[in-house]
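Undergrad: Each structure below is given as structure tokens.
Each reported figure results from applying straightforward, stated rules to the coordinates on display, with no laboratory input. In this text the structure is predicted, and so the values were computed from the model without any measurement. Cβ atoms are built from the backbone, for glycine too; each structure is taken alone.
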Structure 1
Amino acid sequence: MRWYTPRQVEDGAALYAQHCASCHKANAEGTPDWKTRDANGKLPPPPLNGTAHAWHHPLDVLRTVVRRGGVPVGGSMPAFDDKLAPREIDAILAWVQSHWSDKIYAIWHERDLAAGGGLQAIRQ
């Protein structure tokens, strides 16, 4: 069982398309060379579909990266704290995680619990 509801995934799809897809691509596949820094030394948008590193991070860290942006962690993603409410960020993360395989999600879930359990999700 996953932490989010089908409604959150549905809402997250529209929010992701509006705010994230232009960089992370329509199906969360990210930039092909996401591990290679650009001319400015920044990392390009990684895949969010469970094939990169997003699933290594607890839910609280994922929320923080969306709120504060990717600059503090070496990327160029803008901060969305002034554009998205906490429930909208959770909906986007629900949509993203809905693309993760059951195996990847299970490993992530165990890591999230070990990190203090950021699964205090905002349910709609």
Structure 2
Amino acid sequence: MAEPKILIVYASRTGNTEKLAQAVAEGARSAGGVSVELKRARDTKPSDADADAFAFWSHSAFEYMAGELKSLFEDFYIVRDKLAGKPVLLFTTGQGGQSSTLASIDRDVGVFNPGQDWY
């Protein structure tokens, strides 16, 4: 049987969010028993929605998620049934506005009817 797959998707403006996403991916890989794929939001396609669990990460962009992550959620809408009921982990980074940014990500992810949200 194939290992469960976690897809970690991130948007990073300065590279700091990317470094943190890479560290989380390495930590998940080192735990074993899972396959981890790390992708920039702008490089992620609806065909990537076959994962068993998801992590979405964005820097705070004026107290909102990065545009490339918002665009991905719009693209994922056509395959929303593939995300339904699956665990989702949400992250945000920045120097202010993270609570509002996290809320914006949560609102969009809520459309996919995830099984669980973890912040």
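Undergrad: If log10 I(q)/I(0) by the Debye sum over Cα atoms at q = 0.09, 0.22 Å⁻¹ comes out at -0.21, -1.32 when worked out from the coordinates, which of 1, 2 was used?
TA: That value comes from structure 2.
Undergrad: Just checking, which of 1, 2 has the largest value of FRET efficiency 1/(1 + (r/R0)^6) of positions 50 and 98 (r between Cβ atoms, R0 = 30 Å, to 0.05)?
TA: Structure 1 comes out on top.
Undergrad: One of 1, 2 was used to compute distance in nm of label points 7 Å out along Cα→Cβ at positions 10 and 58, and the result was 3.2. Which label is that? Provide the component values of the computation, followed by the final result.
TA: Details: 1: 3.2; 2: 1.6.
Value 3.2 for distance in nm of label points 7 Å out along Cα→Cβ at positions 10 and 58 corresponds to 1 out of 1, 2.
Undergrad: Supply the structure label, taken from 1, 2, corresponding to relative contact order in percent (Cα under 8 Å, 6 or more apart) with the calculated value 33.
TA: Source structure for this number: 1.
Undergrad: Given a computed value of 10.0 for mean count of other Cβ atoms within 10 Å over residues 34-41, which structure among 1, 2 does it belong to?
TA: Clearly, the read-out refers to 1.
Undergrad: Quick check: 1.0 is what I get for distance in nm of label points 7 Å out along Cα→Cβ at positions 66 and 90, calculated from one of 1, 2. Which structure matches? Write out the running numbers ahead of the final one.
TA: Values: 1: 1.0; 2: 1.8.
For distance in nm of label points 7 Å out along Cα→Cβ at positions 66 and 90, the value 1.0 is produced by structure 1.
Undergrad: Can I ask one more? Please state which of the structures 1, 2 yields 2.7 when distance in nm of label points 7 Å out along Cα→Cβ at positions 2 and 26 is computed from it. Before the final figure, lay out each step's value.
TA: Values: 1: 2.0; 2: 2.7.
This value belongs to structure 2.
Undergrad: Related question: Could you tell me which structure in 1, 2 was used to calculate mean count of other Cβ atoms within 10 Å over residues 42-49 as 14.6?
TA: 2
Undergrad: Starting from the value -11000: which structure in 1, 2 was helix-only ellipticity at 222 nm (-39500 (n - 2.57) for each DSSP H run of 4 or more, over all residues; to 500) calculated from?
TA: Label of the source structure: 2.
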